[in-house]
Structure I
Amino acid sequence: MIDSVQFQALVLLGLGLMLTFAGYRLFKTLLFLLGLVVGAGAGQFICEIFLWNGWIALAITAAAALAGALIARLMYSAGLFLFGAFIGYAVSQPVIMYFPRAHPLLIIAVLALITGFLMLKLERPVIILFTVLAGAWSTVVAGITLWTGRSAIVWHAAPVPEAIRSVTVLVAWGILIALGLSAQIGRTAKQDPNP
């Protein structure tokens, strides 16, 4: 029987592999889904600030998720920026882990803004690079979770397992990045610049 941690890890593994090897081809779908995630996160953040819970929090989170998805899909530039900001958040997680004394919210904000603006300026190469980086990291985190049986998915909820700090993890991430870049660049070399 699969428990909830294993299920989350398997879903993350599948999504990570899709991002790593086909992120550019699936970009519009990813943009919609990430709009949902970013919107839901913003809704939850708003609910936490105002200490709302129950049905009000659920309604606000659902409305914000839908708004994020629609903004991401209908307003392509805003969606690109949101996607870049989300990837900046994802990339900030290993940075925070290796620099525990730095202020995590500052690292997240700076990386999210930088990657959001980079996404707008250098669309195709940045889409490929960021989908590979995020997908490879998600795959590694899912693998660690499946291997250790401890969730490495939620960084702030529990201490980070020591296994994730090893050189083996960085090597695995590097190998996945190299494979993902070669796969996506090879597939998209003759493709239309807009996914």
Structure II
Amino acid sequence: MKKTIVLMFLAVLAVAAPAPAQFYPDPVELDIKNEQQQIEQWYWPALIRQILLKQTSQSPTQCQIVNMAAPEAGPDLDCCLNPAPEGCDRPLDHRQTLAILERSGIRAQAAPCPKTADQVYEHLVNGQALLIGFFISQSKRHAYLVRGISWTEDGQPMLLINDPNVTEPFQAPFSGEYPGWQTAITIQLP
């Protein structure tokens, strides 16, 4: 009889016991101020400027960065005086962006796009922001900077993103972002 009561008591405890708590890594947030792009295709000079301001506390303006990227257009093209010409309002691919970062003394390198939130976390916890590039349409590119990650109570990873299309950083679920990623550049911060 005592054995039956003890077994019943243990069975009740097993059913009533809460599930073990899930533990997620501490949130990581790199302190990089967002800057909005000045014209339609200037996501890349806005991102480069964000990184330069973080690293050196000074940076050329967006139009000066565009001018640096367009030496083949010749001295007559000045995107600070007239940002409208096709030579100024244009996208830049990740190789060209990487070259400008490297010329500016930024430790950056092309990398495979992270496929898991854990991979994003590893970059961020090691002081590496992720400049992610993707296509909006066949002819239109965009990029943003992943500068943080946290987890919701139910375990969903949330990215903290600096997007030059908007004025403030925002959070977005990792699962909704990474499928569209095309290119990645890691930027080592001090």
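Rule-based calculations on the coordinates, nothing more; no lab input. All of these numbers come straight from a predicted model, not from anything done at the bench. Cβ atoms are built from the backbone, for glycine too; each structure is taken alone.
Please state which of the structures I, II yields 22.1 when mean count of other Cβ atoms within 10 Å over residues 47-54 is computed from it.
Answer by label: II.
Work out which structure the value -27000 belongs to, where helix-only ellipticity at 222 nm (-39500 (n - 2.57) for each DSSP H run of 4 or more, over all residues; to 500) was derived from one of I, II.
I
For which of the structures I, II does the calculation of distance in nm of label points 7 Å out along Cα→Cβ at positions 23 and 175 return 2.4?
This figure was derived from II.
Looking at Kirkwood radius over Cα pairs in Å, for residues 63-142 alone, point out which structure of I, II has the largest value.
Biggest value here belongs to II.
Can you say which of I, II returns 1.09 when Cα Rg over 2.2 N^0.38 Å, for residues 31-94 alone is computed?
II
Among I, II, considering only relative contact order in percent (Cα under 8 Å, 6 or more apart), which has the greatest calculated value?
Largest one: structure I.
Computing Kirkwood radius over Cα pairs in Å gives 17.5 for which of I, II?
Source structure for this number: I.
Of the structures I, II, report the one carrying the highest value of FRET efficiency 1/(1 + (r/R0)^6) of positions 79 and 119 (r between Cβ atoms, R0 = 35 Å, to 0.05).
I
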